[in-house]
Every structure is written in C-alpha cells, then in structure tokens.
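Any read-out appearing in this document is the output of simple, stated calculations on the displayed coordinates, not a laboratory observation. This is a predicted model, so every value here is computed, not measured. Cβ atoms are built from the backbone, for glycine too; each structure is taken alone.
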Structure 1
Amino acid sequence: MVIVIIGSSIASKSALETLLPGMKKEDRVIIVTRDRDLFYSRVLLPNYISGELEKKDLFFASRDLVDDRRVSVVNEAVLAVDADNKELRLNSGNTVRYDRLIITAGASPTGVNVDGEHLPGVFYLRDLEDAEGIKDRAKRAKSCVVLGGGLVALKAATAVKKSGAQVKLIVASSRLLSAIADETVSRLIFGSLSAEGIDIRLGASIKQIGGNGQGVRYVALEDGTVIDADMVIAGKGVKPNIDIVKGTGIAVERGILVDAGMETTVKGVYAAGDVAQSMDYLNTRTGLFTLWPDAAQQGRIAAGSILGLEREYTGGLSMNSFVINGMPFIIIGSIREKDIKGCEVYSNFDERRQVYRKIVIRDGKPVGAAFAGDISYAGMVYWDIRAGRAVEEPGKYITKAGLKQIFTSRLF
C-alpha cells in the first residue's frame, strides 16, 4: 500500500508517526511538500523574526523521522488531486500515485489585491522562506506598514518593531482581532500595542502600494493618506488550500469536508489540519479549527482510520493564546458580542491591574471565556468548556480567588 501525505507540518508529522508502527514492511509513505524544510512551527515564525528564537528552535521533529526506508519525500507543489485515477499532478508535470491519501495542505495568505502588491519589499508571513525574507529586510528597514488586524498581523508588527523599524498597523475593521475578540479584549490589545510604539489606524483601507524596481516606497490609503514605507507585510488572513481538490468529487465549503474519522466524501482520501472543515464541538455546524492540538489530533485520527483503528474526532474548540508587549491573552470558544446573544455573560475588568476575565454560559454550561493580564486557571476553564461541565456559580469564574476555589475544591 502506498500512502501519500500532502504537506509537512504538525498534522503531517502526527499522521506519519501514527502510520509507521502499524505499517507492513512493503508499505510506503510519500510526503509531497513544497516546503524546503520539514516539520517546523509556523506559529513561532514571528519569534524567529524578532530574534527571540533561532532557526533551529522552530523545528518540532527530527529529520530522522523521514529516514525510515519506507518513507520518501518529494519537494514539489501539488497542482491537483485526480481522485478517479488516484494520483497527484505536480508543478513539474510529474505525477505521484497513491492507494490512500492524507491532505494536510494547510492554508495560504489572502492577497491584498492592489497595485504594487508584487513589489520587492512586500511580504506575507506563512512559511519559513517568508520569515527569512522579512527578517533580512527588517534589518535595514526604517518604516514598515503591516496590513490587517488579525493575529498574524499583530505578531508580525511586534516582531518587526523589535528590529528597530517604525511600524504602522493598517486595519480595515473598527477594532483589532474583530474575528475572535470582544470589545474589551480589542481595546486592551490596542493599548498594549500603542504602548510598544506601534501606530494603529483603524477603519482604514489600502488603495495602493507605491514604489519602483528597487522596492516599496509608500502605501496610499483610500482616504488619501500617504505613508512612507520601505517594507510592507500583508497579514489579512488565510484561506485553506482547497483548489487542489476542485472537480474531484471531494466536497468542499470553506475547507475540505471530513467526517469523524477525517475521511472526505471520497473513500480513501482524508484531510487534516488547516485545510479540513470538521465538526464544531459546541455546535452542530462545521468549522475550521487551526490550532496546533487539533491539527495534531486530526493527523493521528486520519492515519488511524487508514490502519483500521477506531478513533473519532469529537470536534474542534477554538482557543487563541498570545502575548502582546508582555500582556498575556487567552480567548476560548465564543466571546464576541454578536456570537453570544441569548447567553449569560459574566465579566470583571480590573482597570488598575489591567486584568480582564469573562465567562459565557449557555444552557447552564460554559461556551466561551476570555483572560487578559492574568491567565491563571485558563487551561482548566478550557477543559470545563470541552467537558460541557455544568456551572453552578458562574461568578466564581471571573475572579482569581473564585477560580482557585472552584478547582481546588475538585481535588478534595
């Protein structure tokens, strides 16, 4: 049996580690990836750009993992999956045949779609090559414009700021992290970034990136504002790499649709990680779950399904953990105002200490939480949400003393 894995991030690595012990001597695994380097953390790329981490610190698996004689690596991009003939068409024109396929193709940055987006000095931040280009340019850049108000943009802005460049953050939305955060969290992040010296423009849209063959010189906004810049980073979100399966019979919506065993609508083809659209743990709908633990679990389950192991993905629960200018944040589940209508909401903001806690209750069970400034017990709250634990005294979840009482009492 020939098993092909598209991609080389955590979902791919978890699938490979699961497959190897259960494979026969004659079985083969082919990893097809456009990445020059395998098994590194994209989440940590901003820390590499800022100098907090060295390149070697990005890797979470040894190259020895692919030294097994049953494993081979093809460093090429996949153009399309031919599910009828069970083969991949590669960028080079070559093909790779498979008996079973696991798609962990990840996601790609959303383009800015304006004049000048391809000038030298315009970067996206998705892979190690992007990070190395940004790191090199930041050493000599005086002014950098970062486009977007999501986590990628915020992390890129803080990373480049540490290199000494002036950074301006241009955000089309009326607040930061509008896709996941409530107003209080957004406001705290705004204050933290501003204190770090980052100039933030909310409700601003880019019209043009100007420059010449030597590179970027300015960014023009729709309101007529012109900002000097010799470097631009576009962090306006990502989209799953689903184009490779279009027209194959593999069903897609926002991502590739999978069942609890991570199998797609075509038998023998599986998907995991950023490209997979799976069940939401808190709802009956499906969603994209891009967290490291979810991708790792999905990769293991996909591989387990191929090996005949009885494993099921019980659904994703979003959790974002990050630090801005020394202030930690954790957002779990649903906390945005428009997502929690009809829910009970309890919150506590200590303005002097800049500490914020929020818990969202639906039908007597927690479905969302936010922590800022002090993230003590956040991990335990995550598991309360994941377990669907009934909440008798929700007010205790918004103070440190109350949280301590809740979780200490369970030990006795």
Structure 2
Amino acid sequence: MYKIEYYKNNILETLSFFIISILPIIIFLGSGLLNITIIIIDLLFLIEIYRTKKLKFLNNIFFYLLIFLWATFMINLFFFSVDPSNSILRSVGFLRFIFFVFAIKYIFEIKENYYSNKVFKIWTIIFLFVSFDLIIEYILGQNIFGFKAELTGRLVGFFKDEMKIGHFYSAFILIVLITINNFLNNYKNINDKKFLKEFIFFCLAAIFLITSFLIGERANFVRVLFIFVIFILFLKKNLKATISILLICGIIFTSLVLNNERFKQRFWITFLNPLIKNPIETLFIPPYGDHYKAALEVFNRNKFFGVGIRNYAPESSKNVYAKNASVHPHQIHFEFLAELGLFGYFCFFYVIFQSLFFSIRSFFKKNDFYKFSGILFVFVTLIPFIPSGSFFTTYGATLFWLNFAILAKNNKSI
C-alpha cells in the first residue's frame, strides 16, 4: 500500500509514465503531436532529475556518446552544410532525442522496473489491437476506421494514407513477444502446463510474423523475419520449435504468393526472383537502385563532409546530377554518406557500435531480453542495402531511439 501511495504522490513520474505508455498511439497521430510529446517527456525528465538532484544519472557512457554524435551534427551544420537553413532544425533538434532516450531509460529503471513492466503491458495491448486491425483490413479491404492503402496488397492500419505500418510493427514486435512470454510464465492457472504455454506463445508469434508479411512492406518484413528468428532461438533455445514455426509460416507465405497476384508481383517477380538470379545487380534495380545511385553521386562530389542534413533533395535536383533522385536515398548508409560524408558516417557508426558493445556485454551478464530486443532492432536498422525511410524524420527517429533507450536501460558502464 505504501508503494502505491508513494507513486501517486510523484506527479512528474506518473505523468511521464502515462505519456510513455500511450506513445505508440501518439505515433499514429502525426509528427507534429509526436514532436510536442517528445519535448514534454524531455522537460518532465529534466525537471525531475533537477528537482531530485539526480543529475548524475546523465553520467553515463551512452549520454557522452550521443552528445558526441550531436556535436558532429553541429560541426556539419556550421561548417559544411550547403544550406544551413535546411539542416538547422534536424541538427539542433537531435538534442531532443538524446534527452528522450534518457527520459525513457530513467522511467524504466526507477522503482525496480515498476513502471517499465506496466508500460510494456500497455504497449502489448496496443500492439495486439493494431494486429487485429491489420488482419481486419486484409480481410475486408479496410480497417475499422475505413482506412485503406492506395496500392493493392498493402496495409496502412491506423496511419490512414501512409504506408509505413511495417516499420512500427518491427519496432514493437519483440517487446510484445517478451511481455507475452513473461505473462504466460507467471500465469498461475497454467503454471504446470509448459506445453500449453509454449503452444500459445508460438501461435501468437506465428500470427505476428504472418501479419508482418500481410502488411506488404518487403524491407520491413525481411527485418522482422531476421530479428524474429534470432530472438526466438535465444529466448526459447528450442531449435525444433523454431524450425517448425518457420516451416508453417513459410507454407502460408508460399500459398499467399501463389494465390495472390499482388503478393506474387511484390515478393517473387520483383524481389526474390531477381535477387536469386543476380544479387549484386538487383541492388540497383529501380526505383530504389536509382535512389542509391543518386546518393552515391552526391557523395562522390562531397566525400568528406557531405552536403548537410536534409540537403540531399535540393542538392540531387541540380543539373549536374542524373535525374533519378528522391527526397531521400531510402537507405540509411547512403543517406549518411550523402548528407554527412565519411566524417559523419564513421562518427555515427562509432557511436552505434560502441553502444552495441556495451549493451551486448550487459545482456549476457543480466539476461535481459528487453535489452536484447533493442539490440536486435538497432542492429537490423543498420543492415546495408535494405531500403528504409529517412533516418532523420520524426517518425523513424522516434522508433529508433525508443529502442535505443531500451538497449541502454539498466546499463551503468560508468
């Protein structure tokens, strides 16, 4: 009873907990509201650590690495950006994600994970509802609000007219699987029925994997499949069960591709078949191949420091470049090379690899699978050549740094 009263009396913590709990819902409501929410979370965190004299919470290797990364963005902005007016908001604004990471980390670590356990349960309920809605959209052609994709064979879920639900799905799927696994292990009514627990878990895991396929986003499905297999093997340590679930899902995927022209076109004719025939050549097939070529052209003219964050689009539209560009390169490596050059590229990956090193070491010591889910998401986001959204957009950055916060939680390397 004392704990409940104590938590209720701390208004800042309670408010932060509430906002973070509904963050997946806010993500659906647009970048404007999401940016405001992140800033509010940052302010609540800074006020709380100042009020409680816990500024030493920032005395952490992850904080110094992220400050170093922000400093490289500022150097690029002031000295090398071809148009600082385009770069300034995202370069300076990156600071909000640094405090966002530590605000999440702070709420997840205090009170012996009291808040984090509740947040993960709420996220799981939201994710289950999103999955149900996506299945409804696949069956009926529109979701429960009447939203539907412009392209046949794609799902939009609660994003209305934006086909990016696959990225959202990949960002939360492992967190949800851990929460479900923990719930089943602690559920007393089936406490002695291990087989039933495993059956329920693998059934839900299969449904999530199939739903990711039904979304129709090839790149995000590849990422989900990759992290799904590694995660299940580490979590369950059951090779037979993992192979069985993959075989069942594989049969379902094959059936869908053979009996649905849109899936056949997207997953076989324009993806797997060319990839099998010539993997190297496939990387530069339009439309993404054209984006990559344009990014390499921009990089070749600005090798060391790039053109500056958010300057790729205006730069690549100049007459000196081939007319095959887009608003961004659609691949994180090409985006960093074009906009930040070799200097920014290597600084960014130095920060990420250092962070992964500390987190992986911590995972093997503590066996924290939430941390492992963050590690896998960050790692799979950085796999070369798989198409992606722009790294610096509010939506993409929020999903990335949210998982980075989970990766960094309960890690005191300093």
A value of 0.60 was computed for FRET efficiency 1/(1 + (r/R0)^6) of positions 129 and 345 (r between Cβ atoms, R0 = 41 Å, to 0.05); which of 1, 2 is the source structure? 2
FRET efficiency 1/(1 + (r/R0)^6) of positions 185 and 393 (r between Cβ atoms, R0 = 30 Å, to 0.05) - structure with the largest value, from 1, 2: 1
Using the calculated result 18.5 for mean count of other Cβ atoms within 10 Å over residues 113-120, pick out the matching structure from 1, 2. 2
Value 3.3, calculated as distance in nm of label points 7 Å out along Cα→Cβ at positions 153 and 265, assigned to which of 1, 2: 1
Comparison of 1, 2 by Cα Rg over 2.2 N^0.38 Å, for residues 33-80 alone - largest value held by: 2
Quick one: relative contact order in percent (Cα under 8 Å, 6 or more apart) came out at 15 when computed from one of 1, 2, so which one is it? 1
If helix-only ellipticity at 222 nm (-39500 (n - 2.57) for each DSSP H run of 4 or more, over all residues; to 500) comes out at -6500 when worked out from the coordinates, which of 1, 2 was used? 1
Work out which structure the value 0.00 belongs to, where FRET efficiency 1/(1 + (r/R0)^6) of positions 89 and 377 (r between Cβ atoms, R0 = 25 Å, to 0.05) was derived from one of 1, 2. 1
